Structure P
Amino acid sequence: MATNAVLAQLPGQASRYRPVNRTVERVFYSAMAILMCVVVFIGFSPTYFQAGMMRAPLPSPILHVHGAVFTLWMLLFVVQAAFISTRHVQWHRSLGTIAFCLPPIMIVLGVIAAIDALHRGVRIGPLDPAVSLAIPLIGIVGFTIAIYASWRARRRPDAHKRLILIATMGLVAAAFGRLPWSRIGLPPAAGAVTGLGALLLLLIVYELITIRRVHRSTMWAAPLTFASVALAVPIGMTPAWHTFAALLNRTIGMQL
């Protein structure tokens with residue numbers, strides 16, 4: 001309220017900001033939620049969804065739990081967007097209290113699944129197992145920061161919804177990496193970066209059109225999330241990371 005009063009007193013300042021059209025906002029966030037679920041379904045369809053989900057022949061039991069929990073998060077994301085779109089804000093808040101129990105579980109499962117893949121020698125495209133490990137682990141760091149910030153901002157809807165969206169975009173990068181990028185000569189890691197960049201660009205363009213600026217939360221969370229995906233391979237190729245991966249494999253991988 002105080003900020004609005006100050007802006008009203010400063011010539012030429014208030015015109016920089018456009019009132020939010022709530023209908024457009026609800027349509028945008030609902031559409032983004034559906035779009036990301038479609039990408040996740042297509043990306044993981046051959047190995048998980050069309051393979052029977054919990055009956056899918058996955059190489060490790062932890063992957064079944066990992067897949068179920070991450071799928072639940074995507075479904076909750078759509079439901080939460082639907083509650084806002086239909087103006088059931090109290091339902092959104094009540095379910096949000098339960099939904100925020102999932103991120104800590106997702107983070108732990110993501111780390112375990114990544115180390116398990118390292119121990120099994122999984123390669124992402126042409127990358128060796130140590131470099132492949134960097135993609136999920138560094139991505140988890142970006143997700144952790146953004147999702148924690150969204151929880152801290154839960155009483156500030158404008159920041160909260162952007163941070164939740166951006167954190168979930170970081171997760172969807174894994175599904176983008178599984179699309180058939182090889183048909184146009186791109187490796188999976190580059191495909192993940194491309195897909196994530198497109199989602200973040202959609203958010204930025206939406207903000208520039210609707211509020212005539214990039215929101216403060218988007219301004220730091222979007223570059224952080226993009227960097228956590230785009231820089232994973234370069235970091236994974238360093239000798240220091242290979243030493244770190246070998247240590248994880250010896251101390252934790254052998255116990256999984």
Structure Q
Amino acid sequence: MTLVQIIVLSLIQGLTEFLPVSSSAHLILGSKVFGWPDQGLVFDVATHLGTLLAVLVYFRNDLRGMLTPWFRADGDETARKLGMTLLVASIPAIIFGGLLHTLVESALRDARVIAYSTIGFGLLLWWADARFDRSKHMPDMGMKAGIIIGFAQVLALVPGTSRSGITITMGRMLGFSADSAARFSFLLAIPVIAAAGGFGVLRMLWHQAPIDWFQFGLAVVLSAVAGWLCIAAFLALLQRVGLVPFVIYRLALGVALLWFAF
């Protein structure tokens with residue numbers, strides 16, 4: 001990979017990992033526009049580590065609150081239950097991701113599939129945001145709701161769906177505010193990204209993939225910074241503009257992918 005390719009794709013990955021707009025759609029479109037080859041396993045591992053670092057740093061206080069009750073009797077019980085909900089809710093995506101990884105990579109990473117899922121799940125996000133109540137907030141996130149969102153996250157195995165997009169969509173369908181649905185989605189990303197990154201490291205070691213440590217470190221840093229900025233900006237924008245602009249963007253992105261595909 002060239003330096004320009006690393007910089008551009010790392011920023012794209014970091015900026016779109018947490019937005020409901022599909023990071024895979026952007027990476028495919030970037031490759032189509034610039035004629036770049038697939039970024040490869042080592043780059044994927046580096047950007048997974050970067051985005052994981054971003055969400056860990058941004059939500060460090062929330063995570064501390066979830067861990068404290070396990071070691072102190074005066075800890076927040078609501079935070080402890082939320083942490084347990086996140087762990088259980090992440091299990092479906094981790095299991096199905098491990099079982100179906102090869103199938104997804106071989107059969108579904110097609111520009112047309114990504115385009116149709118980008119458009120289709122974008123319309124579903126719009127419907128969920130327009131149709132359902134938004135009176136619930138993070139303290140209302142129980143185990144049942146978390147597990148339902150966790151199973152919805154499995155759909156993100158289809159490229160173009162967007163992991164954050166489908167989990168925010170299901171959160172809105174369950175009556176949570178857009179902000180609460182987004183926050184739960186970002187926290188739910190932690191075990192899933194960690195599992196995907198760990199699996200990538202094992203594959204990298206198994207295949208003895210050559211590593212350019214400068215490029216690897218650059219991809220980690222750029223995707224981490226971009227991911228942190230993305231989370232902060234997205235949560236701020238939700239308070240002002242809601243989810244509709246992201247739906248419109250998804251539709252435009254899907255159409256652009258179809259144009260390139262056909």
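We did not get these values from a lab; they are worked out from the coordinates using the rules stated. Fair warning: this is a prediction, and the values are worked out from it, not measured in the lab. Cβ atoms are built from the backbone, for glycine too; each structure is taken alone.
Results, tabulated for the structure shown:
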| quantity | calculated |
| --- | --- |
| Label whose coordinates, when helix-only ellipticity at 222 nm (-39500 (n - 2.57) for each DSSP H run of 4 or more, over all residues; to 500) is calculated, return -26000 (choices P, Q) | Q |
| Structure (P, Q) behind the derived value 16.8 of mean count of other Cβ atoms within 10 Å over residues 118-125 | P |
| Comparison of P, Q - label where mean count of other Cβ atoms within 10 Å over residues 46-53 is highest | Q |
| For relative contact order in percent (Cα under 8 Å, 6 or more apart) computed as 38, the structure of P, Q it came from | Q |
| Origin of the value 13.8, where mean projected area of the Cα convex hull in nm² was derived from one of P, Q | Q |
| Ranking P, Q by distance in nm of label points 7 Å out along Cα→Cβ at positions 22 and 158, the structure that comes out highest | P |
| Parent structure of the calculated result 4.6, given that distance in nm of label points 7 Å out along Cα→Cβ at positions 126 and 214 is the read-out and P, Q the choices | Q |
| Winner on distance in nm of label points 7 Å out along Cα→Cβ at positions 70 and 222 once structures P, Q are ranked, highest first | Q |
